[in-house]
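Trainee: These notes open a run of structures that come right after.
No value in this document is a laboratory result; all are computed from the given coordinates. In this text the structure is predicted, and so the values were computed from the model without any measurement. Cβ atoms are built from the backbone, for glycine too; each structure is taken alone.
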Structure I
Amino acid sequence: MIALDTPLQYLKGVGPRRAADLQRVGLATVEDLLYRFPIRYEDRGTFQTIASLRPAAAASVAGEVVSCGIRPTRRPRFKIFEMLVRDPTGVLRAVFFNQPFLNDVFHPRQRVILFGRLELTPHGMQMQNPQYEILKHGADGDGEPESDDETMHTGRIVPIYEKTGTLTTKMQRAIVHRALAELPAAIAEPLPADVRARQQLVDRRAALLDVHFPPAGIPIEELNAFRSPAQRRLIFEEFFLFQLGLVLRRRKSEEEQKARSVVVTDDIRESARRVLPFRLTGDQKKVIAEIVEDMKRPQPMNRLL
């Protein structure tokens, strides 16, 4: 378990270098990280059969690795990792440029999910550099993954984060997923229970989980319009705390006392009128009278005119 105030460098998978990248955008603790919300969401949970794929469209496919390996090219330092994936309707080629390490990641008979944009080539339909997920427990008969818990980057609605230094959105997704998995069962709740009940808001922990990894059934349009229950709760929280801060600031200001009182006499008022090169309107006279009353109070004046 980790606390919200844990420095990010102590979160597994972060370390000093990535923590420095996150620090540059103001993210120092786990709480900072979890309150940096996705800028949008992509629906990668609707699976298509390979036979139904069309060029130029993005799609999610679940299937089995038939073969894979590094394809030689004429350029010595340029390597292509190629993989064939099949489902009951056909075979799809996936190619990854300059990622030879994938030769140690994939092997035949693995169950995988791919998400990417399709293109038609002389070799047939293929995906270039797709997002991928290896399923630990296989898939059921219709190509759907058995559990959403084993997918993070595909096979569901996934969060998209703004790139931060060397951290891609995929890296950030993994870091956030790990932080959420290590949250304690109960975390501090800034909203009073009666306020949450009156506004029908979910609790803070559930909101943080769902805003980063939305549960099944939340429409993608609702998420990208920032109107889901989790987003509504966290937006309300921000406004609530902002208003609370204003109230506390006002109370603190009211407790302060001026070093000396201000006395406004008729002579002072007359001198001020003579300085002005124009005749005051009724509304202007009213505002000046209010300012004079504020100045005469023992507390410092706090007015925007």
Structure II
Amino acid sequence: MKKVVISLLLVGLVMLVTSPVVFAKSDKDKPTHAVGIELVKKVTLKGPQARGGKTVPGAATGILGNPGSGTKYAIVVGISDYPGTASDLTYADDDAYEVSTTLIGVYGYSKDNIRLLTDSDASWSAIKGAIDDLKGTAGSNDEVVFFFSGHGAKGKADDGDKETVDEAIVTHQDGKLAYIWDGDLRSWFNNFPTSRVVFIFDSCLAGGMDDLKATGRVICMACSETGLSYEGPQWGSGHGQFTYYLIEEGMRYGWAEKYDSLVNRTDVTVEEAFDYAKANCKYQAPTISDSFTNDLLLGY
């Protein structure tokens, strides 16, 4: 009997040694597992008050695309207060408030249809929950804006794609930094009910978020997938540089308007605002992925 037990134990030990390692499937309700993570912090600069005003030819065509006939929704995220103090920013939450104000005041969004998540409220689970909720609410003719201002990161994540290097937006969960990877966002927005979606990322490595590309979507990114993003008091009363030129000067003040909107309004299209931001941003090179036919006018 002892020989049998010993034999079974030896067989078990051999199986433990020789059997391939099998990883458990990622928990969809927890941050994705990743290795080699490098936090790439948005840079806070001080300097003289910025002056804009330049426009350049680029993404805008001057031709309006098809209007959206449904409800307008937005998820607006800005994180200045990260867990601890080492990763804190100063103006990312102000960016979020600026976006919300502009969507309501300029483009006719209802406050009730904007999910504004800042600082402690902008956890990984809260952002995912907001996207899941909207995915179950939005219809085929509705319009959706997703905005993020905060830090970026890179690493190798088990997020469903085959990229050697993945990019992420940085949030928090249970008192620790948490990362929403490009593949996560692509999965969360997969089969979204509407094809009228605008993404805006004001974070380092933002150009890596072009994985979200799909028909009808416009992705405005503050820099390349290897670049830095900047914030400071010189941009307005304090903003991310990209958000300031794209949203505050470009859209809210209307300085980015280059073409007549042809709808008896002077609202700036997303592409006009991007061209304006690209012309005026210093130290960073905004990028765009535009799969919407012609120009997208929010609220139209």
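Trainee: Comparing percent of Cα pairs over 23 Å apart, for residues 111-230 alone across structures I, II, which is largest?
Mentor: Working: I: 46; II: 26.
Greatest value across I, II: structure I.
Trainee: Now for a different question. Tell me which structure, out of I, II, gives -0.92, -1.14 once log10 I(q)/I(0) by the Debye sum over Cα atoms at q = 0.12, 0.14 Å⁻¹ is calculated. Working shown, then result.
Mentor: On the way: I: -0.92, -1.14; II: -0.72, -0.98.
Comparing all candidates, it corresponds to I.
Trainee: One of I, II was used to compute helix-only ellipticity at 222 nm (-39500 (n - 2.57) for each DSSP H run of 4 or more, over all residues; to 500), and the answer was -6500. Which one was it? Please list the in-between numbers first.
Mentor: Details: I: -10000; II: -6500.
Derived from the structure labelled II.
Trainee: A value of 24 was derived for relative contact order in percent (Cα under 8 Å, 6 or more apart); which structure in I, II was it taken from? Intermediate results must be reported in sequence, preceding the final value.
Mentor: On the way: I: 15; II: 24.
Of the options listed, only II reproduces it.
Trainee: Still on this structure, please answer the following. Suppose you compute distance in nm of label points 7 Å out along Cα→Cβ at positions 95 and 119 for every structure in I, II: which one lands on 0.8? Present the calculation step by step, with values, prior to reporting the outcome.
Mentor: Working: I: 0.8; II: 1.7.
It must be structure I, since only it matches.
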